[in-house]
Structure P
């Protein structure tokens, strides 16, 4: 039934239906391909930002441990207040907080989420605590990454385990009795103790906003698809114009000529300038008209002669 209905349609409508079908298939396939390409690019961009920030914080920690701490460690026993600048985690966090003052990075976040921290600002929340437990339960797991929703913002995070690798770290975290007096004076004796060598106590985390990056990728996708649609619609309009001028209108004229010839009007001439297939058909029709006209003249002459 559908095929029969299609056969009864005019040539222009048939062509437009085919073009619309091609247009829809093109938009659908290009949309899927663009979505995959741009989403992959957006994920790579977000991941690169997170890994770059993580590497930078590792450098800050290393610099603090090797260059800053040796010059200040002796003052821990004499100063009344603890010098947090000797702690790599503190330095990294402070540097990152300075970076966040830049509006381009204000939604970035760095934290060494700890189950039992000395400084309570490093206290792991429920989500972070689960990550630390995963690292503890799987010693071969070196990194966890993914997306989470925080205050309607899509956040990409990278988490890595942090273990006590140096015995010198236990000076401040084994028992309150062994800790420097300045540390007790500043943070008290309730938190940050009982750590053990090689124990995973924290998760180093970088959080990078992903909503804007994916929004830009999505906007780019729709811009490209919109441009493709405009070009495709322009092509359909051009094809329709060409179809009307080069095929439909000449065929309509030839149809009228054929109708007139069939009713005996043999004097009407038809000329088509182009030498394409339509032009060949027009020339053939014109030859047929002339031949029929000549044949009718010969018949008339024979009738006149016979009479």
Structure Q
């Protein structure tokens, strides 16, 4: 995939929740979620990200999730498969395993816990894309990884034809502007923060990898499309309409609130894997999620 293909990484992509039932992957629920997303108008799907509880999935389970999603999507929307690691060798192994699964790119989180330098993060990504031959979407989320990929390093990496986009999850608009200034307009900028989606789009963002779009894919897709076409009044109205849901999705550790909402909608159970805990009925978090669903007239 050459840089010219980076335009496919625009609009609303859903960071898919991974359904579990009695501790095991619930493949039928996952297929149901994928179908609901595509029918709802989503622009792309991201299996095995943070929202997909990737830290608790075995390598075999990750490949199984990506395979199920790819088969269910059947090429109707592009897939960005979570395949990152804080071990370069492990990230290469995972990215290489995705090569024949029909994904458009892998999502490569910055190496967490190890605390590498900017040069270390740069070398990590270059080794992954060159060894695997699979395009990469960078994933910068300092709140989880401790390390922070700087705009200058993003610009260096963007020179490689297999580094096609970044999911920037700092929620910092100045950061988004700096990246756009340094990479030009032929590189996709995806927000990793639903709360600040519209401001992000207004300063040069191309789209979002969203948590809330698991619930309402069409509204997030419409917001991105409206902003892309200069209909900012419409986009602003959608941003405010989505804010109660955005708050509810992060009123407890992600994806607990999301799975509570998806369970209410009959898509999957509310089961999460330890050390996370389910958001159960009777808790303040559950009430907030239900209030957000009611506000959107979903229940």
Structure R
């Protein structure tokens, strides 16, 4: 088993498969390094794929202190894993919590990031829903503490943006729920309170995002309601960004629609590596409806 040691001394488990330009995958709150199996199987044919378990997720360390969990730390953890794996630059791909980590890594360490894919990002960013999100996050943390992971996993797995996965792929959703039931209670609660509840809104990062030159692909499901408007905001704000929306899809995009997800990410990476994922053509002025002169 391979481990990276972070700047604050936390050990993170990681795995590496394949050869080629590296792709690092950052998982969501409800997942783990196993969540990327459909992507590793696909991309490792031509890329070096690195997956890792975030702090708080076994077999990585599960710090007891809440102060060991933060959005900035989650972003830096990606680079610490890259350092341990001997990777100078990589494409980084994240879902939800992992998408926030990838976006912040691109902001904090742009020289290390070839491109970033952020899927299902935005929860807690909408100004009108921020306080509701924080209250809900605290309820989730308490749910793990009071019911245990095995008792709370079936409830969390049937969230409004998860049932699309359950409807399309009952077997895959069942495996997702069973693996969620094995999460560390302390790790889940600390991650929810330390990372999710305290991370800044994407809208508060507008100036930094406007100046970011890292190629970005934003992916959202059209039934993942609290990621849609933040996804549109990212498209309108980040200069070298593109937006893909999956129809009849929820939050767990890479598992719910693995073939579509893989194709979108593969096309994006190919475009970046060919130098074709550039800023929007200035002639495509969003204020213009039709050219009349």
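Quick note: the coordinates plus some simple rules give every number you see, no bench work behind them. Keep in mind that what you see is a predicted model, and the values were worked out from it rather than measured. Cβ atoms are built from the backbone, for glycine too; each structure is taken alone.
In table form, for the structure just shown:
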quantity: Mean count of other Cβ atoms within 10 Å over residues 8-15 from the coordinates reads 17.1; which among P, Q, R; calculated: R
quantity: Distance in nm of label points 7 Å out along Cα→Cβ at positions 48 and 128 - highest-scoring structure of P, Q, R; calculated: R
quantity: For 116 (volume of the Cα convex hull per residue in Å³, for residues 96-223 alone, calculated) the corresponding structure among P, Q, R; calculated: Q
